[in-house]
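Since every read-out is calculated from the coordinates, none of them should be taken as a lab result. Values in this document were obtained by computation on a predicted structure and should not be read as measured data. Cβ atoms are built from the backbone, for glycine too; each structure is taken alone.
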Structure I
Amino acid sequence: VDTNLSAHNPRDPYSAFQNLRTLLDGIKTSKHGMTPEEHRLSLHLLGIVEPFVGSSPNRKNLISQPYEILDEIVFHIDSKKDLLSFALTCERMHGIIHPRHFEYRVISAKISSLAVWRHIIGNKALARGVRRLEILDDRDTRAEVIPSSIKESNEPESPYDVHGEQEALLIDALKNLTTLSTFVWSCTHSPICVDAIWPTLVQCEMLKDVQVSDNLLFGAGSSSDTERAPTPSMRSVSLQSASHAFGMSKNRSLTRVSDMIVDRCPNLESLDVQCDVIKGASKPQADEFLASGRWPALRSLTLRSFWCSTHGLDAAASFLADHVNLEVLHLDVGRSLNTAAFTLPPNSLPRLKELRSSKEVALSILSCPCDVKRPVETIKGVNIAGAAWDPKFGEALKKHDIRRLELLRINDIDDLRRLVDYVPKLTWLDVGQRANTKTGPITIPNAGEWAAVLSKLPELTTFHGIHLFYESPDRKLDAASVSDQSKITKNNEIANVLAWKLPKLRRMDHWEDGSGKVMVILREGDKVRWEVRRLKA
C-alpha cells in the first residue's frame, strides 16, 4: 500500500476501506507491526471511511450552508482578527470573507480621496460592512487603509468648490454606513468642520464611539434651535483641539460642542473634551456647558483647559452632584480656584475611583461629606511643592485608601516627608517634576535619605520622578572599566538600601529620561540585584 497520503482520494471510501483492510492484515504477518508511515496512513484512511459507516447520518456542518447564510453570519463579526481566523479555516470561508468583509471593516482615508466616497455611495451592500471609519488629514503621512477594489477616480474635482464637493460626498457616503460603530476625525487642516456632518453621522444607529481632533470645533458659533434627535447607541465621545494653530479662534467657545452632544447622547458613558492651551488663544468658558449637559450613565469624564466664572462653579458643583455614576474624573477648570466658592452638595460622586485635578478641586471633592466611603484610589495632577502644601488636603487624603498618587511637582524631600504620613497604603508614587531643578548635569540625590522617608510606605512597589541610580553599562562588574566599576558598585549599594527599606519596591526611574526604560529591583533569596528593562509600547 502506498503510504503517501495524497495518493488516496478522500472522496473514495471504498478504496480507502480496502487499503485499510490490507494494512490490518499485514500486521499478522509482520513481526514488527506497523511502521510510523503506515500508522499515519491508517488514521488518514479511517478519517475517510468513518463518515460512511456511522450509525447516524452525517449532519450538515457550518460550511455546507448556502452562500447567503454564510455571508450573513460573517456580517455579524466585527473584529478583523476574528475574520482572519475564520477565513483561515477553509477555502470556502476565505472566499466569502476576502475581500468582501475583511477589507471593509476598517477604512482609513483622506477627505480628498473622492474615489473612496464614490465607491461607498455606489455599493450599499459593501458599505454596510464598514465598522470603523477614520478621516485622515491631507498632510498626514500615514498610509490609507482602503479596499483593494477601489481604483483612483479619473473624474476631476470641481475647480470652484473643492471642499464643498468633498463634504457633500462624505455626507452621502455616511448615509450608507448603516452599521458604523467607530468614527475618527483627524482632518485638522481642512475648512470642513465635523459639526457640518454631525447630523448625518448621528443617524448611524450602531454608532458607539466618536473621536474628533479639530480646532474648528472650538470656534465661535451660534446655538442651534433645531430639534436634536437622540443617539441612544452612543457610548464614548472624545472631542479635542489640534496642537497647531490652523483653524484656531482667539475667542474659543463650547457652543458647537454643546450642540453636538447635549441632549443627544442619553446613554453616554465616556466623555473627553480637551482644548489645548495655545499662545494667543483664550480658554473656553464652560458655564453653559456644565449647566445644560446631563448624562445619567456617564462613568468617565475629562474636561481640560477651561475656566468657570463664580456662577459657573455652582453649575460645576451641580453637574458633578447629578452624575452619581462617575468613576473617573479629570477636571481642569483653572488652578487659581477659590475652594470656598466650589462646594459640592453632600453625597456627590459616591463611586469615584480616579481623580485628576488641581489640589483645590481635589480638596473640595475629597472633603465633601458622603454617607458611603468613596472608593478613591488614584489622585493625579496635584501640586504640593513648598507653600502649595495644605494640611487640610493631607487630612482629606487620609480619609481615603489612596493607592496611586501622581504629583505635579515637588521642591525637595521635605515636601514628600510631609505627605507620606497621610497615604500609608500607597503602592505607586510619582513625584512629577522638581520645581527647583536647573539645567545641567543630573545630581544623584542621597538614596539612603529618600529610602528612609519612603520606608513609611511599606506597600510601595513603584516610585517615579527621582533619579537614584547612576548611569552605568549593562555588563558584569569584572568586564567594566574602573570608572564603570565604581558606578556599578554604587548602584548595587543603592539597590540593597532600597530593598532593605522598601520590601515591595520593584520599579524606579531609569537614569535616562524618555528612553522607555525602567530600573527593576529583583530579589533572589537574600541577594538583591538591579536590572534595566524596556517598557512595553
Structure II
Amino acid sequence: MIAAKTLKLSLKSLKDFAKKRLPDEKLIELDEKDECPLEIVRYMCSPDQLGIQLLFIPEDCGGFGGGAFDVYLVCEEMARIDLGVATAVLATFLGSDPITVGATPEQKKLWLSRIADEGLLFAYGATEPEAGSDLGALRTTADRVMEDGRVVGYKINGNKQWISNGGIADAYSVLANTPSGPSWFIVEKGAKGFSHDEPEDKHGIRLSNTAALAFSDVYVDADRLVGGVEGQGLNQAQAVFGYTRLMVAAFGLGAGWSALDRAIPYSTKRIQAGAPLSEKQGYTHKLIVPHVAHLEAARSYIEETAERIDAGNEGSLNTEGAIAKYMATEAGNAAADASIQALGGYGYTHEYMVEKISRDVRITTIYEGTSEIMEMTIGRDRWQLHLKTRGQYYHEQARQYEALHARHPNVGADVAALALHGLAEVMEKARLARLTRYQHILLRLGEWIAYAECAGSLCRRASLMAEGKLSEKANRRFDATALAALSRIFAREAALKVAEEALRWIIGAGGVSEAEVPAFEASLGVPAVHRSQAGLISDMDYIADVLYGRAKRTELAA
C-alpha cells in the first residue's frame, strides 16, 4: 500500500504537470485535431518522469504496490485533467490486469517489471465487432502449434474493436479461443501478421487512441499464454471486474466534478435580473446541488468498495464494482449535461470545456460494461441474495441503518432504512408475481438497488466523518455538517425513487391488482417516505451556501 503522504505528493505532481502542459486551451486544440498526445502519455508513464504506472505495479516488480483506493484517487484526478488522456494512461493498468491476476510468477516478473522499468504502454484486447459485453460470443481463435507432441506456440486469427491504445501500445493482452476455451495471450507490437487500423473518429475522449486490431496467423510462443493453462480467460477477466469498474467509476466522478467546478464559479459572475445566478434557487437547486449529492453518494460507495477490495477477504466484489460504476458514471454524465445548461449558450460551444467534458464522460456509461449491463449484473446478484435470505437481505440492512440513526440522527439513516425496507418489499412482490421474467423489471431493480445501497453508504460516510474515523486518504471536500446534509438529500431521493417507481412498474407489470394497491403502498412506507421530504429545501439551501463559500466550515458537527 502507498503511504498517504506519498500518494498526496504524487497527485500534486500530476496536477502541477497538467496545469503546465495540458491547460484548457491545449486540451481543446487536441480535441479539435482528434489527436492523442503520445509524448505526454509516455512522459506520464515513464519511470524517469511522472511514473504513474509505478503506483499500480507490485513492489517486487519495481513499483509502489498501490491498492484499489490509490487507483480510485489517481483515476479521479486523471479524469479531472482529461478523460481521453486518463483512458490512454490507465489503459496500461487495464491491459496488464490479466497478467496481474492470472500469470505465472515468471510472467508477472517479466511483464510487470518491463512496465515499471520501461514505461511500456499496454492495451486490453477483448472486445470484438460481435462480442462487446458478451465475451461468450468471442470469435478470435488461437490454434496450437505442435512439435514432437507438445505445444510450442499458438497462431492467433481474428479482429478486435474499440481497443484503447490500439494504435500506440507496445504490447497487447489478447483474448482468444483455444481448444480448451477463451485464454489470454501477450502480443507485442511489430509481430508478423498483426496490424491496427487508423484511430476511430469518436464523439468524445478524442485525446485517446482507439483503434481496431487485426490478427492474421500471428504466432506467439507458448510462454505468451497467460498462466500457462488454456481456458482460464473469462475467469481471469471476471476476477478484476470489481477493480476495473472502480477505475471507470472514478473517471465518471472526476469528470462530473470537473464540469461542476467550472459551472460553480461561472454562476458567481453571471448576473441575471440584478443578481448572480449563484444566488438563485432555480439555478443552484436544479443544476448544481442535486448533482453534488449524486456524485458524493457515488464517491462514498467507491471509497467503501475500494477499502473492502484492499482488505482482501471478500473476493472480487464484482457487484459492488458494478454499483459504483453505474452510479458514478450516470452521475458524472448528468453533472456534465447540467453544466452545459448552467453556462447557457456558452456551454454549448466548443471553446468552453464543459462541452468537451460532456462528450468525454459519455463513454464511461459504455466501456467496461454499459449501464444496462451494470443494472442487469446488480439486479441478478442481489435477487439471488433476496432468495437466499428468504427476503430478509435488505430488511436486515435497513435495521442496521435504524440503529445508525439512533447514534447519528442527523445523517438521514432513518430515510435510507425506508428505502431499503421498501426495496425488500418490492423484491418480494416481484418474487410472488414472478415479475423478473420481465427483463425491464430486473433492470429497474438494479437501478433501485444501486440508489438504496449508495444512500446507505453515504449515511455511513457521514457518520464516520462525524466520529473522525474516515480513512486518512478519503476525500474531505465537505465537512461533517455538509456531508450529513448531502446524505439527507440523497437518502430522500433514494427512498422516493424506490417507493414511487416501484409502484409504477410493479403495477404496470401486473404484480398487484387495483384492490391490492393501498396495501402495497403501505408496505412500501409511502406516507413515511413523503413525510421524510420535510427539510429538503433547507438542506439544499445549506449545500448551496457551502459550495459558494457562504457557510462556515465545522469539522465534526454532525
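What the table below lists for this structure:
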read-out	value
Read-out distance in nm of label points 7 Å out along Cα→Cβ at positions 89 and 369, computed value 2.5, structure in I, II	II
Among I, II, which structure scores highest (criterion: distance in nm of label points 7 Å out along Cα→Cβ at positions 49 and 313)	I
Winner on Kirkwood radius over Cα pairs in Å, for residues 81-128 alone once structures I, II are ranked, highest first	I
Entry that produces 5 once relative contact order in percent (Cα under 8 Å, 6 or more apart) is calculated, selected from I, II	I
Computed 24.6 for Kirkwood radius over Cα pairs in Å - originating structure among I, II	II
Computed 7.8 for distance in nm of label points 7 Å out along Cα→Cβ at positions 17 and 193 - originating structure among I, II	I
Identity of the structure behind 18.8 (criterion: mean count of other Cβ atoms within 10 Å over residues 265-272, calculated), options I, II	I
Structure (I, II) behind the derived value 19.2, 62 of Rg and Dmax of the Cα atoms in Å, for residues 233-456 alone	II
For Cα extents along the principal axes in Å, for residues 321-392 alone computed as 34, 23, 22, the structure of I, II it came from	I
Which entry (I, II) yields the derived value -9000 for helix-only ellipticity at 222 nm (-39500 (n - 2.57) for each DSSP H run of 4 or more, over all residues; to 500)	I
Origin of the value 27, 22, 13, where semi-axes √(5λ) of the Cα gyration tensor in Å, for residues 1-144 alone was derived from one of I, II	II
